[in-house]
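Please treat every number below as a calculation from the coordinates, not as lab data. The structure displayed is predicted, hence computed values, not measured ones. Cβ atoms are built from the backbone, for glycine too; each structure is taken alone.
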Structure I
């Protein structure tokens, strides 16, 4: 039996395990998918010594810190600076990033004439979103307390010229479902598109508040499904 899995810090409500194990049963694939919670990325070496693995997905907060443990990363993951998929190939660990494919394919049908975006957060997921927006020819600003644009700096003029707002932070995800990015929702309208990488709950406060102002909204579930299938392709190349 082949073993795949997910490494992260808190994986109790992870999408990937259920998705892949149901896929294996439906397709009669002799494989299993296990969640591996690591308190520290340094525990990764112990994990791969103990487990015979065919492939891994990586989630918060290890998408960047996993890189030094890998033998190679492909050009796209290198450009992004983050890895969310590992293939075990001939004794070597090779890193990939399927976030960009999942994100671009999921958001593209909704963009229409929108040409500027605000990215909320600046972590590993945001890195893939930035490259994805570049490939979709959207200009963007990053909103984060450590960048030049803080949440408190978002004006009516900025929201008026940036019709796409993407939440890459964990704010609003289960179990902290009442948290949300502190942007001025009163400035939003029907011309805006709010995209949340979170998928649990289905409608975060971020999306709920945007919807109340008439904005188009979308969560990260489709993005995750696309990413999962891209990972499966990589593991079976």
Structure II
């Protein structure tokens, strides 16, 4: 049997276990997928000691960046992004990858559908945000980041005025605000400044439509959730686990 899993905290929102175990059952694979809810990243050592048959795992909030010092190797894209969400274990060596890039690029292409977007706002500055920034650079879309802290973002939510929101017609939520079970939470922006010219993307896939998306729709913005990104990530993850990534 091959064991895979997910590390992060908390994990109640995640559907990775359900998706992968359904895949294993459907394809008759002798594999298991397990959630490892870690209160700190150092607990990963205990997991690996307890489960020597662990072949790889996904990484979610809040460990996409703090996992990096624990790795033996890192894929070139993940190194440039500065965040990891997939790790393989082969002969005791850990190698990190980033499939957020693949997933978000697919979602972005669907959302903008060939339209020219010149300016974007990225809400959040964590590991998922770094992958989004990487893709926006690749597509030559100028962007600014928004954080609760002045030290981390170009803007804070407090100084994000209507002019800035109207200028940036693409807004991407990379924060966990609105993720199950906290359905009533959403990024604190002035939604009344949005219009039919705006495109809102939420990386959250559970629920399929977040409060961020609902508020955007109420002001005629086009909205897209993270389910397509999640499914693309899962596909790429399985390729990585099987050594077929990039082939």
Original post:
When distance in nm of label points 7 Å out along Cα→Cβ at positions 63 and 223 is calculated for each of the structures I, II, which structure yields the highest value?
Top reply: II
Subject >> Computed 0.60 for FRET efficiency 1/(1 + (r/R0)^6) of positions 47 and 79 (r between Cβ atoms, R0 = 25 Å, to 0.05) - originating structure among I, II >> reply: II
Subject >> Structure with the greatest value (metric distance in nm of label points 7 Å out along Cα→Cβ at positions 71 and 159, set I, II) >> reply: I
